[in-house]
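Several structures are given next for inspection.
Bear in mind these aren't lab numbers, they're just calculated from the coordinates by the rules spelled out. Because the structure is a prediction, the values reported are computed rather than measured. Cβ atoms are built from the backbone, for glycine too; each structure is taken alone.
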Structure P
């Protein structure tokens with residue numbers, strides 16, 4: 001699973017809106033260092049997924065539909081990119097000649113297991129937990145430092 005820059009920006013947008021209230025796209029871009037050409041596209045995806053709402057006009061902006069503690073990393077990543085697979089062969093739309101019902105592919109089976117574990121881990125914590133868990137300068141577990 002490759003978490004794209006667009007996915008990263010999606011999480012940043014939710015973080016920016018996590019304090020409640022309405023923010024403009026410009027405010028979000030400035031606070032989270034997101035290029036505006038990406039932000040508008042991602043904001044539309046998050047709105048289509050039902051995570052944010054928007055209003056236009058002089059007092060327009062964006063806001064979260066629900067509190068930030070109700071969204072997981074998986075929710076946001078999958079809203080921004082529906083191709084969250086560690087290998088193409090795991091997609092339902094891809095037919096793998098090496099993985100059939102008669103002769104299952106051992107590599108496919110293992111990658112499917114890893115994909116499931118990764119998805120479950122991404123669902124474990126809310127965005128709020130993720131953004132408040134570590135203090136500035138603190139190294140997360142498993143960082144190797």
Structure Q
């Protein structure tokens with residue numbers, strides 16, 4: 001799983017949520033859209049696929065420097081080789097127009113970031129069950 005978020009605190013809380021839930025997840029984080037497109041293309045410094053495996057899920061923030069989450073979704077949509085890569089938007093934006101735009105651009109799900117620490121554990125459990133568990137049912 002690759003998490004794309006420029007807020008280091010949110011990445012920390014998501015990692016801690018998986019840990020506290022007792023879920024072992026290979027989580028790589030990058031801080032902007034330019035980095036994730038480089039990661040997905042396997043260009044330096046991400047060319048070593050043993051160290052940086054192609055993800056089974058992208059968790060994507062919308063508001064980031066350099067390249068926004070919407071721009072990442074647009075980039076992914078233009079890549080036929082990545083059409084099956086699920087993207088879950090995880091943002092602090094509660095705006096319905098953001099939700100609709102993300103869906104139009106191919107996001108499989110739109111979630112808002114928790115405010116409470118215990119809710120990060122619930123979020124981690126949900127993401128794992130829905131998108132990462134061996135017997136998950138892609139939606």
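Figure out for me which of the structures P, Q the number -14500 belongs to, where helix-only ellipticity at 222 nm (-39500 (n - 2.57) for each DSSP H run of 4 or more, over all residues; to 500) was derived from the coordinates. Computed on structure P.
Ranked by mean count of other Cβ atoms within 10 Å over residues 100-107, structures P, Q are led by Q, which has the greatest value. Out of P, Q, which structure matches 108 when volume of the Cα convex hull per residue in Å³ is calculated? Clearly, the read-out refers to Q.
If you line up P, Q by mean count of other Cβ atoms within 10 Å over residues 12-19, the top spot, with the largest value, goes to P.
Can you tell which of P, Q yields 3.2 when distance in nm of label points 7 Å out along Cα→Cβ at positions 20 and 44 is derived from it? Computing distance in nm of label points 7 Å out along Cα→Cβ at positions 20 and 44 on every structure in P, Q gives 3.2 only for P.
When distance in nm of label points 7 Å out along Cα→Cβ at positions 68 and 108 is worked out for each of P, Q, structure P gives the greatest result.
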